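What follows draws every value from the coordinates through simple rules; no lab data is involved. These figures come from a predicted structure and were not determined experimentally. Cβ atoms are built from the backbone, for glycine too; each structure is taken alone.
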Structure P
């Protein structure tokens with residue numbers, strides 16, 4: 001049997017029963033990459049020999065009845081923002097020299113290795129992860145497996161496309177303004193941005209505490225399992241906290257078994273200020289009704305903050321400027337033109353501007369803290385639109401000038417550091433996925449996973465897969 005359509009939890013069950021081996025799964029993942037990557041451009045680096053060697057070691061452990069780690073033998077991938085020992089981390093940029101020592105793993109990557117996941121390669125990102133779509137001067141355009149004329153989203157677009165196209169079960173992404181949830185919504189997979197500090201980060205992101213690391217996967221259970229692997233203290237990140245006492249996998253299971261009956265859930269279809277495509281709005285409305293059917297008490301209400309885009313720009317563009325401050329004029333001239341523009345804008349902010357944006361951020365955090373005294377969860381559309389043409393920063397004909405103009409549901413919750421997930425909830429008439437965003441109070445990641453798992457059980461999506469050209 002082919003393993004390309006199996007989830008990580010299904011693969012582990014097959015290994016345990018002796019019906020499949022990690023070598024089988026890794027060969028199938030690599031074959032799928034060979035078939036589909038030309039159409040979607042999800043991977044910028046694939047290392048078949050190293051992956052197969054790791055899979056063979058895993059196979060030997062399973063045969064001895066001695067698997068080690070929660071993901072032993074499971075094929076996964078890593079966004080090319082995160083350091084990986086032995087492979088260059090170029091971040092979609094021609095400004096980074098590949099010919100240097102690459103002898104350090106980022107904390108989340110180190111945890112994958114400790115749990116014996118098989119890392120098959122690295123996935124694409126826009127240059128330095130700066131925008132909500134995935135194209136870069138170095139690696140080109142990443143496309144949507146459901147329609148390769150459309151964007152996969154970003155900045156973890158390679159990760160979402162890899163998972164959606166069956167090129168591995170789980171992919172690690174990063175999210176500083178929606179970069180896990182945007183591509184999860186556009187590519188029809190599950191993605192979660194955990195509470196800030198739950199997953200340690202090294203080196204520190206130039207975007208500071210806006211930046212999170214989290215998983216994208218084909219099921220809620222797989223992302224919960226991945227979080228059990230990658231969370232916890234790492235001495236290199238002074239902001240990282242311990243993992244919760246209760247495993248995330250059990251929280252997801254409780255969502256399936258116990259459901260969400262009695263939860264107080266707020267539904268904000270527009271956050272009070274967002275214009276949403278009618279078809280997307282109708283699909284999300286239908287998804288929200290499922291929570292009522294499952295016994296939750298759902299109220300239509302807005303959390304009560306105005307669009308914080310100006311404050312987000314001050315924080316985000318300043319980070320972009322910092323990330324390129326050491327470049328030469330020649331290197332700067334080779335940057336993505338849009339990145340170069342936001343870096344110039346970011347360099348123009350003063351320390352007082354940054355502190356004012358930080359104060360605005362704190363105010364929204366306080367608003368959401370008070371909001372969650374009354375509501376266990378907040379539901380919104382993940383995106384106000386479905387995927388648009390690949391290779392552009394904003395939809396053609398849009399009034400938006402930057403990617404933040406069409407991502408108003410995601411970046412506020414980077415500012416507040418809350419856990420937020422995108423769960424697939426339907427398709428447009430054109431066959432493009434739509435995501436429902438589930439937001440919880442800080443440190444309520446298990447609650448978010450439980451709610452998403454309950455929705456997934458009520459409205460499963462795994463039986464529908466994209467038909468990638470050439471695959």
Structure Q
């Protein structure tokens with residue numbers, strides 16, 4: 001398969017490798033380990049080598065779903081109506097205005113590209129190196145499927161952010177620094193590779209992982225990624241088929257929405273399909289520090305690091321029904337003293353509500369908490385399925401039921417009956433905001449609906465233009481390829 005520049009520059013772990021396990025399970029096989037100076041003559045010989053290599057490959061999840069300005073969850077929220085920031089760095093305002101350039105505030109927009117392109121090549125190399133190892137064939141098949149699933153997820157995220165890029169699936173090409181640069185593929189060509197990887201991985205994986213293996217990519221996770229891919233390209237019938245597949249896998253909504261974002265989610269639940277497992281000492285979750293202010297005092301008495309940056313604009317917050325239980329961690333009024341005194345953020349001039357998406361971890365170390373970060377939830381599947389059905393058949397009884405199931409859990413009444421297709425779509429747009437705020441879906445949703453650029457313009461941006469639904473390719477990739485790798489339009 002064609003390659004672009006950062007496949008060319010990857011330094012695979014064949015001579016000297018340092019594998020830092022950044023994505024760690026709550027326990028067991030995904031615990032943190034560090035392997036230093038792993039020579040080609042001694043590595044990739046045993047089952048343990050294979051397990052270590054696969055676990056290391058999960059580290060690419062962090063540039064996607066972590067919460068700083070370099071990761072795509074924060075960028076997704078900050079470039080939509082979900083977030084604004086009260087810190088002085090100009091990049092936050094530029095993200096919100098969708099004011100993008102090749103040299104945007106350092107390598108913030110390049111970071112996912114620079115991390116995920118080599119990660120894909122690394123995964124391809126690992127698939128090849130694991131193949132000859134003498135080990136249990138069932139386990140080998142599973143580990144290989146995990147790697148293929150990771151390659152699908154990483155390629156999928158690159159497609160969302162940068163448009164069509166070359167995904168290396170040939171291990172020889174992945175390891176050869178002299179492999180020639182080739183032009184970027186068409187969108188259809190890249191999507192075909194991602195789709196095939198998702199399906200191939202799903203065929204070799206269990207429906208879900210539990211216990212020591214919780215946090216690994218499963219059959220259900222592959223089908224959810226595939227469903228999101230179909231939604232992005234408006235392949236509605238394919239999305240419905242994927243949704244039906246997931247519906248048969250035994251998932252359901254947990255009774256309490258909030259339990260998906262606290263320590264109660266450790267080890268998984270009936271709703272979380274894939275999660276990044278975190279710990280205070282490794283691969284931590286720092287969302288609370290990003291969002292809370294020093295005025296907030298946790299009712300438990302725990303002292304929490306509070307940098308006070310992220311806010312949900314009042315215009316967006318005010319869309320929520322005040323009876324909505326999903327407001328529990330979206331704070332307009334919050335405790336400011338141990339005696340129960342309350343602080344009104346709006347009355348005190350705050351630019352928005354505090355998006356306290358996650359609960360605190362009593363074992364937190366400074367800003368570092370160990371509350372897991374959901375990647376895919378069944379609630380998202382239900383809402384995607386409702387949207388796809390509406391696009392094909394209009395607001396059927398099933399589409400209503402899917403949305404109402406999510407609303408019932410939130411303590412809200414059913415949607416009004418008799419909606420047109422357009423009216424139902426508009427209601428569903430809001431419902432996805434209410435259910436999935438700050439989980440990294442909003443940018444892709446708004447691009448699919450055609451509202452991403454218009455939102456910025458409506459809020460006064462003079463910079464947003466249609467081409468900015470894609471990030472710029474890093475200039476080094478274009479330059480070092482001699483222009484074979486073409487920049488995205490508009491940059």
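Any idea which of P, Q comes out highest on mean count of other Cβ atoms within 10 Å over residues 96-103? Numbers along the way, then the final one.
Working: P: 9.5; Q: 17.9.
Structure Q gives the largest value of mean count of other Cβ atoms within 10 Å over residues 96-103 among P, Q.
Quick one: Rg and Dmax of the Cα atoms in Å came out at 22.2, 68 when computed from one of P, Q, so which one is it? For Rg and Dmax of the Cα atoms in Å, the value 22.2, 68 is produced by structure Q. Source structure of the calculated read-out (distance in nm of label points 7 Å out along Cα→Cβ at positions 48 and 384, 3.8) within P, Q: Q.
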